[in-house]
Structure I
Amino acid sequence: MTAYTVDPSQAEGLAEIAASLPLSLGPTGDRAPQLVAVEGSSGWEQRAREAADGGALAVVVGSPSLDETAGDDAARLDGDHAARVVLAWDFAANPGVLAAAALLDGTGTHPRERARLAEAVVRVPPGTDLDAALLDALVAVGRVAGEPASVRSLHRSASSWHLAGEARSGAPLALSLLVTNAAPASLRLRILTDDGGLTAVVPSPETAAPAEVRIIGRDGERLLPTLWETSRRASWRRAVAIAAGGTLSADVAELHRIIHLIPARLG
């Protein structure tokens, strides 16, 4: 397996991730990093473009925020630049979410098409950027329940944000962001159908505890395989696959579809 160079000082926790993928990542030494980490704060699209133009084979953007270029089509990442960018969401990038999305996408009939209700509850610690947390939650909902048709804000305060909308099936969508230290950060997602549905509990990105994804149907409940991996490590594995030429990323296009749904609700 080819070892790609990465600079562990680029992002917090990157040294641990690099050490956990010893066959895939190595120190830069005298060479420029082939895999580059970019902070998801304002201006991340431009920084990701510069990294790609500088020779990076893949770029990992940590916890991307609503960028100031979101409304400027000319400034957006697209084409080959976007195809090499992995958005390292705290919850939506969890391997359990990715596995559930892949399973549902490959099934002829599944809960998202027959949903009667979709709801998500996100718990985050104080100091979290709620705009970024909402984007993360909506991407996770989109990957499992289908991208929402609409979203509107009902109430926002320092301790919570409640939103409503419509799922792809036409079912009502309820979304709550709760700011608390009383329990670990998590995402809880539920889709209800006439004969069952789907539930997903996604843990904090700080832990490698697996997500629990259960699909309930007429013949019983199915627990998807548990994957003991953090969302951050999973994102770097995806970056390695992109660098190897085995896959491309559609994360940036997905993000801008989500932003387009709620352009006046964020920021």
Structure II
Amino acid sequence: MSVLQYVSFISIALLAAFCQNLTGFAFGLILVGLTGALQIISIADAANIACILSIANNLVYLSKSPRITTGPLLKPMLITSMIGLVIGFISLSWFTDNGINTLRLILGVCIFASAIALFMINTNTRKTSGKTSTLTAGFLTGVLGGMFATPGPPLVYHLYSQPLDKDLVRHYLFIIFGLTSAARLVIALFTGELTMNAIILSAIAFPAITIATITQLKHPINLSRRVAQLLVTALLLATGLGLIYSSLKNILG
């Protein structure tokens, strides 16, 4: 990697951490999506780096943020997300071996769809969902987490559509994303998918995102939930479209 690529990677990691701390999600989407769109590193390495840095960022955030008591939604979402995680990781291995451009296209479509879903969340008509939708959201979260280390979209849409306090939603997201990232990292380690390049890049970016997270907690940016959603939505739309364009260009020759 060139110096410019290292600088670009750290900048993307900082941007991802900023959005994660602001909304409770989007770290993996932005890190994997932008590095994939710019082709700085492979999607597999980017996913593993996203896991490592997401765990670190989540631990820093949860250790410094006020304690919040979790409710009954946490356990069922965690159980189904772990099942989906294994399926997603196996799918990533297959696509990595059989069609990297197809994999990048799938990632781009997922990010684009995530942005649209986020934009469509209407907090004025929130209502409590049933057990089936909660379990489904957890499972789809695991699948995306296993494939791309981007577990956010299904769970974000589900939780932000519920009549829950925004701090509780953010707490749920940090806990579930942290645990799914840890589980995915263990699988990658034991299957030999965790490369030295991913470890080195994670170590390089870790101090920067830790300082950024602590600074953001001490000096929070007071944006409304809707404004924060719109900002992240615009970034995800651009990232998703960039991935879709570049992968289709390579596929179509």
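Here relative contact order in percent (Cα under 8 Å, 6 or more apart) was calculated and came to 21; which of the structures I, II was it taken from?
Details: I: 21; II: 35.
Answer for the origin of the read-out: I.
A value of 25, 15, 9 was derived for semi-axes √(5λ) of the Cα gyration tensor in Å, for residues 99-186 alone; which structure in I, II was it taken from?
Working: I: 25, 15, 9; II: 23, 16, 11.
For semi-axes √(5λ) of the Cα gyration tensor in Å, for residues 99-186 alone, the value 25, 15, 9 is produced by structure I.
When distance in nm of label points 7 Å out along Cα→Cβ at positions 59 and 227 is compared over structures I, II, which one is greatest? Present the calculation step by step, with values, prior to reporting the outcome.
Working: I: 2.4; II: 3.4.
With respect to distance in nm of label points 7 Å out along Cα→Cβ at positions 59 and 227, the highest-scoring structure among I, II is II.
For the read-out helix-only ellipticity at 222 nm (-39500 (n - 2.57) for each DSSP H run of 4 or more, over all residues; to 500), a value of -8000 was computed from one structure; give its label from I, II. The partial results should precede the final answer.
Values: I: -8000; II: -27500.
Attributed to the structure labelled I.
For log10 I(q)/I(0) by the Debye sum over Cα atoms at q = 0.08, 0.10, 0.13 Å⁻¹, the calculated result is -0.32, -0.50, -0.85, so let me know which of I, II that is. The partial results should precede the final answer.
Values: I: -0.32, -0.50, -0.85; II: -0.27, -0.43, -0.75.
Traced to structure I.
Taken together, the values in this text are just the output of simple stated rules run on the coordinates, not laboratory data. Source: prediction; values computed, not measured. Cβ atoms are built from the backbone, for glycine too; each structure is taken alone.
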